[in-house]
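These are the structures, in structure tokens.
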Structure P
Amino acid sequence: MSTSPTTVHTIDHPSRPVWFSEPYLITRDAKDSYLWHCIPSEEPVLHGKLEGKISAHAEHHVVSKNHLLTATKLQKDDQRWDELLVHNLESGSLVDQLSLALSESSESRYEAGFLGVDNRTAAVYKKSDEERRIEVYTISEEGKLTLEEALSEPSHIPDQSRMNIHHSGYPSSTLIRYAPTGLVEAANYTVFPSGVQLTAWSSNPRHTQHETVDFVRVLDAQADRESHLLGHILIPPLNTFVLASYEHALEQPDPQPATILRSFDSDTLSLKWTTTVPQKTSTLHFLPTRNVILAVGLSWSIDADSSGGVAETTIAVIDAASGAVQGTHAVKSPQTKCANLGISVGDASVTPSGDQVIVVFGDGQITVTSIDDFLDNGFKTATNAEGRFITHPFPETSLSTPKNKKEHKELDQGYWAWVNKAFYGDRQVILRAGRGMKEPTGFAVVSWK
């Protein structure tokens, strides 16, 4: 363990963290979203409310040093629509907005949904009786949304593979990348025998393409089988991107989960390699200095005669060029017993700069390991002789202190936890409270030098 957390700030505020992209944190109460500025070892600064109507499950993306793009779903009566909002990062003021609601003067009804962001571009999918298209918007230096181009659906896509809008209002695909030659999207869900569906949209017909890749996992042939896209990451030095797909049988327990990672050429969509990691992956991280991908996810094992199992957070190390799995390392129990964080004993992530691995436990204990130590030794130097993680305890604060007899008993017996979710930055982690109050609000920032 290389670094000791040195500073803790506990913030009393009637909101909870929902999103973090260092140094900007967004918290939310029942009605409003708030913008904070978080620097390690300094107390977080509230910049103000984000202007405009924003739903509880909005997506946020930093698109420049000055601007934040928010994609939110709004609803009135039986109508639901998306809006794109651009905010100033210093004040939270609204700079521009784009409504995807149906215009009353439109001759043709359409459905629309936010597809994703790639650098300073945002993609929106629109579907009507007459056509299906993707509109690409750029965000200017002044924060204004401008239509860059509208891409028509490639003509050779099979009907069962065409993008749609779900009843929830979300498109059935995710934006993978946008380049001058066009846009690549991947289906969020596919059914056996298809494990991945990729489509390239372009104004130049020569650059349009549709590719389908078969299932890898061998599952119960009598069950309905599905592949769920869990994440993706671009690998610029190799001009590739990697997709993480969870192939599983529906309505059946998965005794030992596995995620299929596939690498594709960014231009041709040709498959470069396929590998399997023993986890249900949640996030992917690329470390260009070591040319490896870190896949963070949950692993568990369920016996045939058991209805449950113990979940562990695991980190798999994969060579970005070949797909070879170099190792998988699990988060074990901390030196001081506590309850789980979520469904696993602890949570972990890689810092945005890729120089450290952070592990957080349910009562706020933290372990910090340098990335070089982790890649060379896994978690060996972060654990004691009994195999428990050596941690830095969280101090007694209003968030971490039990509030009643039941919680004090949990603390005495080693089953106390108050952390609901962790948000990771460089040399700091944001902890969201989830226990100890009827409706936990506020947050804690732990940082180190």
Structure Q
Amino acid sequence: MLPVTRRPAWWLLAPAIGLVVLYVQQYVPSLQIIAQREAAVAASALLLIFSASLVSTTAALEVGRDRASCGMTEVSVRSKIEVVAVRLWPCLVAGTIVQMSGIFVLLDKAGSAPDRFPVLITVGLLCALLFHAGIGVFLGTWLRPRFAVPFALALSYLWLGFAWSFDFVPVRYLAGLALEGCCSPSETVDISAVVALIVFSLAGFVGLVLMAGGVDSRKLRPRGNRNWLRLVAGIATLGLGTSLGLFAARDVGVNPVVARPLADAQCSNSVPEVCLFSTQLARGDTRHVYADTFTVLAARGMPKVTQVFSISGDHEPVLSAQGVANVVAAPGQSRSAALESAASTFAVAASNTECGDDVSTDIYGWSEVLKVWSVQAAALQILDSEEREGIPDTSFLELISEPGETDFAQQWQVLSGFDEQSQNDWAASTYRQLSQCQVPAQLGVGPR
């Protein structure tokens, strides 16, 4: 057995860890993973570009040494499985250390979190390293090290990049990088995506090792029935693993997530009732802000909201006919951010109304005016003067106001000059019109 100092995996371990730490600090924003262990570990899927390439290249170099040093008449006294295990364990241990280092840095960046450590995602990512070890074993057996190492590096990168961008979505989950699309405070990982990764990686590793055993004569075309059998068995195993992986991921969407059940949410005793998940409450409880916002707007003439929750899903309306609002809530958000999220509900619901192509695009501009009004009306009664700084943000009204068309910024100025009752009447009327795909009339000089 070679001494530790001659193992290439150990030479590259420290630089790989350094690259992982730099990548995480530079390219993974804290807001993406704050108070979410599951999201933090899933974000480490991108680090496979470092850990997997380390495993494949060092495996090719380790196995290539045996190929280069073995004489024509020499016979191995150890089984092929034992030889592969002895050669691969440093590569896999080093790759695991790199991947886990990235996970620990991401968990530290996420901070304390109420959710559990996602063991299944971690196992899936570590299994992905086995597949890349198999790539190194096959190429290291078939090619000389000078060719096997760069080819192993290129093949690992090509597989990770190709699978991640493939149009047929289930293929993306066979490589592992697509797990980066998980998760959010209101979404958890789709287990099928991780199962697909584990099944494919394990079967792929076995298949590639069997194929390597069939081409150890240094030619791609095997010699002898035994080598042919190994090659065919390896290809069949790789094909079976691919089929099973694709089958497991057949129903997984572009993002490997499913909505958290509303039963897991924690509901307040306020009116309206506000239900948020523990992750959304991890950096401060803003449920009272949501409740107060809808109470204030109901008093100003907007529809009454009876329940508030924050879940994902295109099938969930922003505001239902029963008065159930679906808002955006994130851990660590400020009171002003929570208020804007709640106050925007009516404008977003109105703009989401399915209207024909013949409806004027002004309908979206008026939705923005309604949004600005709702935010200001609620902020004046709920937020302190310091919290109201920069609220409402009217910059978007100026962006959508083009010469020769409706000047929504000017319309807001006119509206803000109305007395409170006139503003209430305008808001209620505008929301009703927008919900019916009708464009409100432009404002003139109203009551003061």
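We did not get these values from a lab; they are worked out from the coordinates using the rules stated. Since the model is a prediction, treat every value here as computed from it, not as a measurement. Cβ atoms are built from the backbone, for glycine too; each structure is taken alone.
Looking just at distance in nm of label points 7 Å out along Cα→Cβ at positions 158 and 430, which of the labels P, Q belongs to the structure with the highest value?
The maximum falls on structure Q.
Figure out for me which of the structures P, Q the number 27.0 belongs to, where mean projected area of the Cα convex hull in nm² was derived from the coordinates.
Of the options listed, only Q reproduces it.
Any idea which of P, Q comes out highest on distance in nm of label points 7 Å out along Cα→Cβ at positions 246 and 414?
When distance in nm of label points 7 Å out along Cα→Cβ at positions 246 and 414 is computed for each of P, Q, structure Q gives the biggest number.
On distance in nm of label points 7 Å out along Cα→Cβ at positions 38 and 374, which of the structures labelled P, Q is highest?
Structure Q comes out on top.
Quick check: -19500 is what I get for helix-only ellipticity at 222 nm (-39500 (n - 2.57) for each DSSP H run of 4 or more, over all residues; to 500), calculated from one of P, Q. Which structure matches? List each step's numbers first, then the result.
On the way: P: -1000; Q: -19500.
The structure behind it is Q.
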